[in-house]
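**Student:** Before anything else, here is the set of structures, which you'll find just below.
Every read-out reported here was derived from the displayed coordinates using simple, explicitly stated rules and does not represent laboratory data. Please read these numbers as outputs of a predicted model, since none were measured by experiment. Cβ atoms are built from the backbone, for glycine too; each structure is taken alone.
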Structure 1
Amino acid sequence: MLIDKPGLKKIPQPRATDILCRYQQSSSFKQQVDKNSSPVELLNQLYDNSQWQDLIIFLCHALPSIECVWWGYQSVLSLDLPTPDIQKNAENAVAQWLKKPEETHRRMAEVAVAQAELDNPWGWLAQAVFWSGGSITPINGPDCPAPAFLYSHAVAGALGLAAILPDGQEQESRYQMFIASGIKIADALPLEV
């Protein structure tokens, strides 16, 4: 069992289905879910069944955008992976937005992800920042917000990549470490960035 309490401070929804409606799941995953499960009950079920990626995706969609990106940032940073300069720019853009989540920093993340690309966790985290709010069209273009919870997919992608790089040998222990960190963030008030 992962969580030994009925709820988490940052996840106020009474039922897991209140979060599952935010994204698509496979039909086999849907069949596992008890419609009356609480978020904590589903998190525990996924943890007990070693469904690491399903758990990460669910938790990314349960957390507010800043907490979700903070979780990804802290998790990837904890691995101390070699980071080329172009990815370091994405890391710095994410850190700046976390310290001060304003439009200028969100747009800096947009530029950073274009440079870092999406074959690495930092690129995906910068993408999550850009998708966290505001318009996703060019600055002088018409306003077009990102679809709701698109940032969640990007953070889940970053965590999935970070878990398997460079060769997948530490995948399970990294997933478990990321999940433990995510649960702490989900139960912390206020967020300490």
Structure 2
Amino acid sequence: MLIRKLFKFENAHVVRNCTSDRCKRSIHGHSYKVELILKASKLDHGQMVYDFGLLKGVIKELFDSFDHAICFWNADAPDYIQACKNFSARWISLPVSPSAEQFSRIFFFLAQQVLQSTKTQNGEGDVEVYSVIVHETDTGYAQSFIEDIQNQQMGILSLDQIEFSEQVQAEWSDVRLFEKLKQGEFFHNPNVELQVKVSS
């Protein structure tokens, strides 16, 4: 079974090496919509794939980090990267170009890492990311699947190669949130007191 959660944010970037002259030479922004699609073959005690309320935690905080931020590829020109850092308090450095295609891979990867580092407490089954769709405009989107995350020809994704500015980190509920994720520390979903007896 699949469920979908929609996230929204505003973000600016330059997409180097693309065909469009406007996109590769000028900083510009988009109103992004991100569809996170989860799958599981078993429902939890609430008869859900994964409670939507749980997606308002670490995953939402990481996705919200991209709001009103500028993203840049860490392979870009050093003077451009430094300018982004000098003139924007909210920036994110990525190991890949900030295209819609790579954003879909980044968000898939981040959500996947969070789910793998989360201790569930309500009988959740084999919950995992099925797909991520990133709408860059009303008419265009990119969609990624697990094989795209594992495809090194599309760029290697690593938590160590993603960097959030101090201002972004300061707005998290825990300033060590990303550090904990990188170190493999576990996030714990709340304990649930069952109101109706569940047969196993």
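**Student:** One of 1, 2 was used to compute helix-only ellipticity at 222 nm (-39500 (n - 2.57) for each DSSP H run of 4 or more, over all residues; to 500), and the result was -18500. Which label is that? It would help to have the intermediate numbers written out before the result.
**Tutor:** Values: 1: -18500; 2: -7500.
Of the options listed, only 1 reproduces it.
**Student:** Which structure, out of 1, 2, was mean projected area of the Cα convex hull in nm² derived from, given a value of 12.1? Walk me through the numbers before you get to the answer.
**Tutor:** Values: 1: 11.0; 2: 12.1.
Answer for the origin of the read-out: 2.
**Student:** Now, a different point. Out of 1, 2, which one gives 0.70 for FRET efficiency 1/(1 + (r/R0)^6) of positions 93 and 125 (r between Cβ atoms, R0 = 41 Å, to 0.05) as computed from the coordinates?
**Tutor:** Values: 1: 1.00; 2: 0.70.
Clearly, the read-out refers to 2.
**Student:** Have a look at 1, 2 and say which one yields 16.6, 53 for Rg and Dmax of the Cα atoms in Å, for residues 37-108 alone, as calculated.
**Tutor:** Numbers: 1: 15.0, 44; 2: 16.6, 53.
Value 16.6, 53 for Rg and Dmax of the Cα atoms in Å, for residues 37-108 alone corresponds to 2 out of 1, 2.
**Student:** Say we calculate FRET efficiency 1/(1 + (r/R0)^6) of positions 29 and 165 (r between Cβ atoms, R0 = 25 Å, to 0.05) for every structure; which of 1, 2 gives the highest result? Mind dumping the intermediate values first?
**Tutor:** On the way: 1: 0.50; 2: 0.90.
That would be structure 2.
**Student:** Quick check: 1.4 is what I get for distance in nm of label points 7 Å out along Cα→Cβ at positions 13 and 45, calculated from one of 1, 2. Which structure matches?
**Tutor:** Numbers: 1: 1.4; 2: 4.1.
Considering all the candidates, the number was obtained from 1.
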